[in-house]
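Below are structures written as structure tokens.
Read-outs: derived from the displayed coordinates by stated rules, not from any lab. Everything numeric here is computed off the predicted structure, so don't read it as measured data. Cβ atoms are built from the backbone, for glycine too; each structure is taken alone.
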Structure 1
Amino acid sequence: MNKLKNEANEFVDEIHSKFLDFKLSRTKDYGYLICEKCSGYYKLQKGESLEDFEACECGGKLKFKKKLDK
């Protein structure tokens, strides 16, 4: 019975750890690309950078900002 309980606890711990990793990766701020022409913006995802993008959909130049201005 203890073996089963230990395995269940390990399973729950593993799922909880994966959930926390997922939650943190969804809320982490990787910065934003702001268009100098239309002021549109795109929130960067994990692993993306300014170099991955050529221009805004409108053709405007993109610049990187860590946070959006309020």
Structure 2
Amino acid sequence: MVKIRQERTKKNWSQSVVAKKLGITKSAYSNIETLKRRPSYEILVKLENLFNLSHRELFAQLPNNDILTQ
């Protein structure tokens, strides 16, 4: 998972809410959050301002805490 998803969920925002704030479709935002699509420079700047984090922080990979251990 990337940090942008963690930050979005901390704010209790759905992907639709973030997409609306950015002026893009939910599908486009979902593709950005899941790293299937790179955001344009304009959207990248909006994301940085929205979450108050740099793009490097937003797209940093987080450790997977969902791994089941025996």
ask   = Which of 1, 2 yields -13000 for helix-only ellipticity at 222 nm (-39500 (n - 2.57) for each DSSP H run of 4 or more, over all residues; to 500), as computed?
value = 1
query = With semi-axes √(5λ) of the Cα gyration tensor in Å derived from the coordinates and found to be 22, 13, 12, which of 1, 2 does the value describe?
reply = 2
query = Suppose you compute relative contact order in percent (Cα under 8 Å, 6 or more apart) for every structure in 1, 2: which one lands on 42?
reply = 2
key: distance in nm of label points 7 Å out along Cα→Cβ at positions 9 and 33 derived as 4.8 - corresponding label from 1, 2   = 1
request  = Out of 1, 2, choose the structure whose coordinates give FRET efficiency 1/(1 + (r/R0)^6) of positions 1 and 17 (r between Cβ atoms, R0 = 30 Å, to 0.05) equal to 0.75 when calculated.
outcome  = 1
